[in-house]
Structure 1
Amino acid sequence: MKKFIIFFLFAHTLGAQIALIQWDDRGIYNDIAQSFLTSLPWGVDKYCVYADEHKVASVVGKVKARGYKCIVTIGDPIFQTAAKTITNIPIVFMGVMNPGKFKNDSNVTGILMDVTIQDRIALVKQLIPAIKKVGIILSTSTPYVQSLKKQLKSQGIDVEPALANNPGGVNTALRFMPDADLLWMIPDPLNRDNVSFKFMLMFSLKNKVPLYGLSMKYVKMGATFTIEPNVTVVGKEGAKYVKDIVDGKSITDLPVLHSKGAFVINKKMADKIRLYIPEDVLKNVQEIIE
């Protein structure tokens, strides 16, 4: 009983020393927050600006004035403002795509909402174990394309690139890659074009070739699958960093991490192209779209 009382008092005290500031209380911001909160053995003081950029500065200022031992931010706008104005309190960020120049600040660490190409390829190989060739459509080579090609080749996977300048060119280029095991959309205007996407989707269905969508948006539109940051793991890793800081670990010893990946799968389209989904993949699915 005595140990319980001591732990309760300790947890209660810590709860008053940690602040959580959210950009919004919906979607991934809420998902990350819930995972984070359930992974801590104590409570925190919670703040939310409800996606109102006009409230950000005042809320961050209020949190700064209260002298917390650690500040946790969820969302880019919250983090950017906090990192600019708070330099003497450890900041752990989550739900951030681009930390910019603050990434290497001595009081800042966190988990990026970005899955590395290496992790994406590893997950793709779980879904398609026999993969040998990946097709990509591009209008021009970019650092992302060069890195993707390099990482795929290092895993023994050939890359079949096809150049196209417009959606009509995409339709033509697709005719030359029927032996691809996967069609991988890349982040450029040509791949994001709705007409280009329709051609890639028709190719996928006709040739029974999985289509890797750029995001969940494209999976909902018919792409076979995509890989998104695993928000549950992001919250848990953020909580671990807060525990480490409370235990006295220097924030400079806690490197900025990339998110672990999780599948978003369009089950209807996977069935249409007869793509078998292994059990280990099903264990790492963030969302199944029927």
Structure 2
Amino acid sequence: MGFQTPTDIQAQAIPLLLEGGRDFIGLAQTGTGKTAAFGLPLLDHLDAEWDHVQALVLAPTRELGQQIAEQLEKFAKHKKGLRTVAVYGGANIATQIAQLKKPRHVVIATPGRLIDLVKRKAIKLDRIQHLVLDEADEMLNMGFKDELDEILSFTPEDKCTWLFSATMPREIRRMVGQYMTAPLEVKVNQSSTVNQNIEHQFALVRHSDKSEAIARFLDLDPALYGVVFCRTRRDTQALAEELLKRGYRADALHGEMSQAQRDRVMLRFKQKHLQVLVATDVAARGID
């Protein structure tokens, strides 16, 4: 599978999760290998001979959900018969309903679309044995508190809940107290998650000069290939259009694009047909 040395969260979480039978909290930043940390033990606990949904993984965005699904499918190749499916907003719900009519062992979902599917009776959650909440703090930041409460009410009380988050705000603690029982907790030293090869630079410029400053930065290295983060969808679109006018191969990625549009942009970026991807931080979660 391409692994040589486990990350800190993988080394600490995997042995505990393989034992099973306990709720779990994993505190680690985005990009530290959490998908393998919960994905490998999760697949180990599943029984391919049972034809119902045994595990549910919730993610805040479509992109992260897709990434998790891709990783789990790769891991599942080593366990014959396991089937996964990802369901999220922005995609054809009729297609997803058809996919759920076939036996699925793991469902990866965004909260809003999952509730829609439950209400349409396309999926039942009353027999799941494992629930994974990935990027739990981000789901709350995006306003999914009520949706999470509703989803959890559909699930059995005796399931194992594995919660992964970068931070533990008050609302996360409330969820832990309400829905989890004596969870094991692993916290990765935040300083150990930083890539030491990253060089940090910053420039103080007026807002009206930002496009010019970014263009000059790009001109320093014609081979530069990377992501520019913006706070809002409007800023993202405006900057991408400005860079295009200046002759740079740029495009935007934000939450108001359709799934097909997002997929096209990401494919162009992965194939390096784009030099610069201008994205909101939420839309960019899950990019690997």
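Read the figures in this text as sums done on the coordinates, not as results from a lab. As the structure is a computational prediction, the values presented were derived from the model and not from experiment. Cβ atoms are built from the backbone, for glycine too; each structure is taken alone.
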With relative contact order in percent (Cα under 8 Å, 6 or more apart) derived as 18, matching label from 1, 2: 1
query: Can you tell which of 1, 2 yields 1.05 when Rg/Rh (Cα atoms, Kirkwood Rh) is derived from it?
result: 1
field: Which of 1, 2 yields 1.79 [Cα Rg over 2.2 N^0.38 Å, for residues 159-206 alone, calculated]
entry: 2
- prompt: Which structure, out of 1, 2, was mean count of other Cβ atoms within 10 Å over residues 55-62 derived from, given a value of 24.5?
  reply: 2
- request: Out of 1, 2, choose the structure whose coordinates give FRET efficiency 1/(1 + (r/R0)^6) of positions 95 and 239 (r between Cβ atoms, R0 = 25 Å, to 0.05) equal to 0.15 when calculated.
  value: 2
